[in-house]
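Since every read-out is calculated from the coordinates, none of them should be taken as a lab result. Since we're looking at a predicted model, the values are computed, not measured. Cβ atoms are built from the backbone, for glycine too; each structure is taken alone.
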Structure P
Amino acid sequence: MTGLELLVLILVLVLVLGAAQLIAVARPFIINAVGGLVVLYLAQVGFGVTVAVSPLTILIVAIGGVPGSVLVLALSLFGIAFVP
C-alpha cells in the first residue's frame, strides 16, 4: 500500500466510526420520535384527533417521547397549538 492509500483508509475508518457514534447518540431520540408518532397516529385513528405534524411537533415528541405526544395532543384538543 502506498501512503495515499493508507491515508484514505484511515480517513474512511474515522468517518465510519464517527457516523456510528452519531447514530448511537441519536438512537434514543429516534426511538422517542417513533413511539410518540405512533401515539399520535393511534389518537387519530381511535379518537379522530388530528394534529398538524411539523418539525416543532416532531422535536417535542422526540425529546419528550410519549409524554411529549400527550402534551401535543392536549394542546391540539384545546386549540392552543398544532391545530391542522
Structure Q
Amino acid sequence: MSSSDATVQQSLDACGLTCPLPLLKAKQALNGLAAGLVLEVQCTDPGSVRDFEVFARQSGNELLKSEEDAGIYTYWLKKHAR
C-alpha cells in the first residue's frame, strides 16, 4: 500500500487457518474497529481470495487492496461507516 492509502489500525495473522476461519476472524476483528479504520489480514488459504471479495461486497466494508506473495495472501479492509 502506498503512503496515500489509509493507515493499518490492526493486523490479523490467520496463516495456517482454512476456510472459513480467516474470514470469521476478520469479521470479529472488524467488529472491534471504529468506522473508517483499516484491518490488515494475512492468511495462507487460497480460497480466501474469493471469500474476501464477496464479503466486502456484501458487508459494505471496502477491500482496499489484496495481494499474494509466496503463498501468503494479504488483504486490507476498511470498516464501513454504518
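Odds and ends about this structure:
- Structures P, Q were shown, and helix-only ellipticity at 222 nm (-39500 (n - 2.57) for each DSSP H run of 4 or more, over all residues; to 500) at -8500 was computed from Q.
- Per percent of Cα pairs over 14 Å apart, the highest-valued of structures P, Q: P
- Test item: relative contact order in percent (Cα under 8 Å, 6 or more apart) calculated as 27, pick one of P, Q: P
- Mean count of other Cβ atoms within 10 Å over residues 23-30 - structure with the largest value, from P, Q: Q
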